[in-house]
Structure I
Amino acid sequence: MDSLDTVYTEATAGLQQAKTVTELEAWHRDVLGRKGSVQLATRTVGQLSPEERPVFGKRINEVKRSLSDAYEERLAALKAAELRAKMAAETLDVTLPGRRSYPGRVHPSTLTLREIYRIWGDMGFQVYRSRDVESDEYNFELLNIPAHHPARDMWDTFHTTTPGVLLRTHTSPGQIHAMHEYCPEPIRVILPGMCYRYEQITARAEIQFHQVEGLAVGQNITLADLKGTLADFARRMFGPETQMRFRANYFPFTEPSAELDIECFLCGGKGCPVCKYTGWLEILGSGMVHPTVLRNGGYDPALYSGFAFGMGVERIAMLKYGIEDIRYFWANDLRFLEQF
């Protein structure tokens, strides 16, 4: 019993001498641990008489409880003292500027799309949204591209597991949707959206890209209206001094068909790697709506005519901002995106 009292007295003194949490943890290990002084004191129980053992057991439990309570109290006090010291040494200066926030930026494709919307909106065209997943009928058949027609080789198509359902290869199917909705009223719409083609990814080609289709249907619309409208768009998009030319081409859903080129604004038409030394840059394809397409849309080609055009948004952005690789648009590289 006397040895237990001695252990208690020494343990209490050691507890008060602990000045840090680390020292207190060492005290707990030396006193109340599995090999601590209190646990070692219990080994003397074999030396006691049967009458003294219950008294000794009760006493040792009281010692353990008292020392444990004293340990918890001392631990809380030391932690509070360390916190106060740390706060005093690391005072927060509220007058210092906070961390700078970096606002997000508009993607270059979105910038170009917004500018295209504004230009065509000024000319009286409204935005018409069409679906990304199309049927073969709308994507090809109703656009004068029947099954097994060689013109289908112009579009590398993503087909789904459902027969006749595919990801649209161009925004032209929206022409039929718009005509079915507005017929027999005149139409002035642009149809922006994503297109998908199963082809090799290179600096000039991607498997997905934005496209903006345009459609105007009404009475007495001529090729002169098409040329004048597209010329106005090109000058608004690339500058009032922009020189342009129309080249004959073939599209199944327009007749006649033409592509619009602008003079290379990097070399002034003298020839450079960007324009492939031709002096011209292609920006869009166009033409007068084919009578078969008008008829499939519900319009009588004897009474109505129209023109259509289509442009790749990323291609326009590449020309406008001098971007050399279309893959940058989808790489999510901040070094590229923060330039806009």
Structure II
Amino acid sequence: MLTDNLLRHRTKTITIEQLERLVPPTTTYEVFAELVLSFEAGGVLEMVRSRGRNTRTPSLAYSYRIQKYLLLDAHHEELKRFRLSLHPSISLDAYYLLSPSEWERNRSDVLKVHSYIERYGFPVTEVPAPERSVELFGNEKTITEDGGKELLERIGLLEAMRIIPVSDPLMFAFNPMKVRNPVQYHLIVENKTTYQALAEVLTATAFTTLIYGSGNKIVKSIEQFDRQIPIEAEHVLYYFGDLDWSGLSIWHRLDRKRTVLPALPFYQACLKKGALVGKTTQRDDERAFESFAAHLETKDARRVREALADGCYYPQELLKTSELQMIWRDAVWKRRN
């Protein structure tokens, strides 16, 4: 904690009072003094001689100069030493850019991963996250709740640990008539009303599945796609949600996980309707808008931009059941927009 706070301190000097505020208030003077003196002995804190020292035991300077480069040098040297003792597959490069406290928090877990690899090698089968978490860290929640997934990503071993993601399963309707097609189309819809309207005509469309996205849940659930639909084919995914900041953000996050095309025939039909007022509290997502707009004609992209700027949006419910069904049946669906 003190190391991180010293690195963040804005000036080159720091008073003893300021130092005291950088440690927990329950810290005794003796413990605090011992810590400061260890930094002083290492040259990280250099006494400002003109200010003198206090008369307490142990005695501390009233003011210190902070040698921040020494803090980072010590941190980097420790990373180098550890790197030599770890399995060669473990990368510590990310920790050179993070605060020393992040390494302090992760060090014991990195050693646990090292010990696992040394003892068992890399796993050859996929298992659920809680099971792998117990094997690696001795706690079933470390990967899913306590930063274990981020740690494995950081050291470059998340994929190597062959973890089945813990997420809600995909909810979908299935069209058995398309199961043998070499190219299979899948439509993800954001809300239940649209799903129910379209499910009735699924077998009359070119699509293999109709997937219920349930808002933001689909961003995690899509990880289960290959497990739940293990069909050897080229899979083309489309998405249809509200044309508002939230809907654009959901599509964009999905598209970053695996290619998901905007279902343009539905969106184009919505844009022919009048936008509704509302959704003014949603957070803007410019990256999502720019990515989505790249699929639209210029005039349509401009219309969406103007609606969002005015606090308006185009909900899926603008399209009646009969319109939704007709568009899905009759539109030309391609492998790319």
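Just so it is clear, none of the values below were taken in a lab; they were calculated from the coordinates. This is a predicted model, so every value here is computed, not measured. Cβ atoms are built from the backbone, for glycine too; each structure is taken alone.
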Open item on the list: By the measure relative contact order in percent (Cα under 8 Å, 6 or more apart), tell me the structure among I, II with the highest figure.
Closed with: I
Open item on the list: With Kirkwood radius over Cα pairs in Å, for residues 28-131 alone coming out at 17.0, pick the structure among I, II it was computed from.
Closed with: II
Task: With mean count of other Cβ atoms within 10 Å over residues 84-91 derived as 8.5, matching label from I, II - done: I
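As an exercise: mean projected area of the Cα convex hull in nm², calculated from one structure in I, II, equals 34.5. Which structure is it? It would help to have the intermediate numbers written out before the result.
Values: I: 34.5; II: 23.9.
Going through each structure in turn, the value belongs to I.
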Open item on the list: Quick check: 62, 23, 16 is what I get for semi-axes √(5λ) of the Cα gyration tensor in Å, for residues 68-211 alone, calculated from one of I, II. Which structure matches?
Closed with: I
